[in-house]
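Values in this text are rule-based calculations from the coordinates and carry no lab data. This one's a predicted model, so the numbers in the text were calculated from it and none came from an experiment. Cβ atoms are built from the backbone, for glycine too; each structure is taken alone.
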Structure 1
């Protein structure tokens, strides 16, 4: 494992750029682009005809055509999702929400757009391919020192196309992908020093699945009615029914924020609200349990952990609210929920507003993710430091974990200022790993047998000679790394096998959208 000391190991973005341009100038070999373009073009034609016949969407790539179909549906749910701020929209976010709600036309439109995107990507690759079958992209660094390839954009090739498109430059070589697992969350957790993320990453549990269960796990709600002359007692719903001053929100059972909450395999559908009356002085005994109802109709009484609940001995007349953990409930994070939660988490982390977050995925209650993140003391401290720096105006740069300067100006948004150190630290790590690879190649006598081909965000694509033994173990030993006292970064290693050309709808549909800086 590569041990990185941030005080000693200093990355050089200029050196990384020079190395990547040298490799790009040697050329990246592509497969039979023309044949592959034909395969995907044929699929696009079939899809277009299908969308015309089934839905009457004659130009599925045109927002106007898709919107026309949605209007004709006269479906209140579609209207709610696609009619925003006085106008109809059919963008990616809307189609994803409708797909999650079970609308088949949205699945078909999303798939069509991805296939057309693949056709356009292949066209760009073909137009930039030399007579020798190689592309030689131009390389530059973005503001955060991430490597960017242009003419063509190699990084922009969808994962579903990579295995058909990219080939080793020389005979006798294989291609391997080394992908740093959870790199960005690791960096966020440590740059912002977020303890809960650090603990999850240390445990080896799925980060987004665990965060989802923490945030969406139902809480017991206790309303404490402080009334002069009262003694501590439980309050019944009947006490509120004829009281117009008490909103039903205080006594009507609530539903979990996610459908996948279970107790002993029974899906939970309702949760009791707890109400107690107390006087204005003296100690208070709070309920030790709450009732929940399962989909089966069974009612369960479950214990509640109120944590360090602090109730003053002297109080004023008011209704105070407390939340407690219900013991025994299990929250399941589905694959689709994980995708949406990951988008929400990163959007909030980089500055999305509460209003935008709450409406990003209808029915997903994004506001609870916003409230959770903005309630973390470490996030508050990190963003305050950035805001204070902006107010002082004493610097036109912000720094990565390794101290690399990133230029800013007066118009740089708070969202970008939060994001830049994270993206820049990722670029620093890449530069250090490429340097480390060169050292290890010499040390292991692998000159001419192991080299970087190109990079994609937190992934390094390598050429490895077929004579090299124990490739995966060697690459893991070289590329797994630990920065200071952080948890070690692990890597996924995959041999990029050349496979028969085909269009796999399931694979294309499930591919997550790429990152953009």
Structure 2
């Protein structure tokens, strides 16, 4: 069936007034307003969208599918002859029970013409609603010559950021008077979780338009409209037990699907991580604490973390380097420049592949870095599973106790928690990417290597935890030069000017941090 025939059939079906059996709930209406398409309910005519890309959703049951179909129907009937594309990652997701095609049939079958082979609705005024999918990364190129006035993503976090950015190149006006825009609805989780979070959640307050840097020096206006189960009163009344099903899920699933929490999601590798436990305000690191660096190097990203080990064994990440496109020499020089001369670094545990000789130079990475001034590199252990397990131990929260063994309570009267790994809030990349690390779907004990941007800083942290002594609760020890009497050692430990004495001895290379 060609488009003209489909349009004629749609016109014949809609000789009477078009009736769409749907009315938005309050949150859905907020979404329509952001898209400039609330006029059937607010009165007046269509308005320009408030942003070029609108994000919607968060929690399960927030009415996402209806919202997208609503946008498509209102836009198609408002602007004759436009093209609208709704994308899901796979074809089966489009067609399945509760899928967007079945929902569209409930709302459109009485007045529009559907072509099942093409998965396309033709509206009486010639507007087209096309259902599309991109199961494989390169399937986006199937749409290379197509154009959509309005581009919609259902479960947007199932798409990679690369796919979304390419498909946005297909988002352009085909009719005069239409302002193209894109919108995506989703729950937390999936390969595109980080992309969605960075583009919509992290930029600032929800329901406010933010200029988001999508490429270096290139900005777009984005807005995020959060929605939760409580915003869908129709579902709450129809199935009051659904909320209890979500409440009965494991914590990571519950926080993601019930509360729409983008800081945690199903498949998160370290659900132990809690920002309120693991991220601390920076402070002046005592001079006698042992300092270590961990380095994951690649031309696509150099990720180096500076660590300080407290007397009680807690490890503080207090500085980071997270920068792409540094060759070995530049990376080494940058690390040296970022390390103040008064800091004594006991060792730098680094990527094992730095010990491989480069075919083009015949030199290893550590030789090149050493010539650039970075000394003291030790080869990191590369047992991934054991490394991730060790890191999990460092992230495991525990109760903070007083010297008498009593619980320390917070302002809410709950037990205050801490963990062996602590991160200064001034390390934005470590703070951002640690909770975004995902499980490998083929090996649940290993971390996924996608999205790749997430992995570098976490690999660096893994190298660090693997370099530490395996004893769980042993305090850091001080190792004094051979011949130092017990009395002298005790005098140094208890000296009121300990920091100055210890730093002086370090500079003279007379003393080293412990294990």
Structure 3
């Protein structure tokens, strides 16, 4: 690789290795937060959850764990190191994946979801912080954005896992349903088909039944029994008698209700094992090692990253910055640093109250309420995830070129406009055409800006000695805001008065207002950090 770093004896390949391994924590972060989106409907049916409160609690409980995990991880990462904190997160990911796949009650499920949240909270701090501390200043934005790419990749993997598992379950259920059409082991006749349809669909208009049977008459005369049975199920589904409803009538529980959601959560075992294995191959953060009085080890890592000359300069700057730090959280409340803390907290909260996780957690439920079937809703969510990944790649390529602030301003404005479009489509009941394009536009704007750039800024603006604890404060606020949004969205979406007054448009209007606040705050309060070393950013707050 003909880079300046490698010409000086350093290795950008090594930087990429460290970044990718740490970003596996981000991948699990994304997977575990998004997997609930495809499972929540089946989970609700399995445990007969109340849609207004218990359903929101099952989805949002993980976020309390995220807040707790972020708070704990901030302290532990400063004490134990960034790498050990990531290893602890990996162990929690593994245990929670097994625990959420096997519960026999919703309360056991919630306990393990909170454990998963602790892992997510720990990874949400440790992964970007580790990456920021091993990355050269000129490409730090890109490297930290790789963590956001891993997060959205985890989200997309979750969407695909949800889709394929749900599709398997649907196919299994259809096979079971077809066995109940006609006499077992006997060819399906038109008379048997008619008797079945009238028995299970007695509310269907008789003329519609006769028209269907007439159109299928030739098929019944042949030997295509399987096709005829499938056609009957499709006809019934067109009259709101789905396979799932038939199975419930006959005393069966759909496969996805019993088993599908369990496999969805259990899949996280695989990336958790991968994270734990690869963490054995990477070193501790050189900035943390310097803080712990181990400069020789830190210099060896910095030399491998940037070459001996760069390592010497970098180590001197790190030592100077650490010498000027108190190591106490009181430092954050000093003039200048207090501003950094406020900026970090406000950006963290605004990332969530603009509504992103409503679409990541509840997108299939939104699509189903707008008229899509289960498989179509999950497939639409895969498209949402693909757009998320594509525009995160754009952010990775532009964050060190265009800067943090321009991306944040453009993205927040675009999110607000698309949310207003969603609200208008919902209010005037044009959702069949417009909701998906507006959601895709919203996701694109978020992935280009607020999603990755917020984490870049949070990983940059705090002093080395207390970076973990300072990030923890901001990240705890982020997860608490996420909890409030996730818990309140089902309440707003199921509120009869709001539905009557706004036709499900109210939540989108509310989130659009917060996007406007984000534009104002970033334009007036957030400084540009592009191209500056962590030590230069720290000194800038003291001027």
Given a computed value of 23 for relative contact order in percent (Cα under 8 Å, 6 or more apart), which structure among 1, 2, 3 does it belong to?
1
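If distance in nm of label points 7 Å out along Cα→Cβ at positions 215 and 351 is computed to be 5.1, which of 1, 2, 3 is the source?
The read-out was computed on structure 3.
For structures 1, 2, 3, which has the highest computed value of percent of Cα pairs over 22 Å apart, for residues 55-198 alone? Mind dumping the intermediate values first?
Working: 1: 62; 2: 34; 3: 58.
Result for percent of Cα pairs over 22 Å apart, for residues 55-198 alone over 1, 2, 3: largest is 1.
Computing helix-only ellipticity at 222 nm (-39500 (n - 2.57) for each DSSP H run of 4 or more, over all residues; to 500) gives -8500 for which of 1, 2, 3? Please report the intermediate quantities before stating the final value.
Details: 1: -13000; 2: -8500; 3: -26000.
It must be structure 2, since only it matches.
When distance in nm of label points 7 Å out along Cα→Cβ at positions 255 and 407 is calculated for each of the structures 1, 2, 3, which structure yields the highest value? Can you show the working numbers first?
Numbers: 1: 5.3; 2: 2.0; 3: 4.2.
Structure 1 comes out on top.
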Comparing 1, 2, 3, where is mean count of other Cβ atoms within 10 Å over residues 39-46 highest?
3
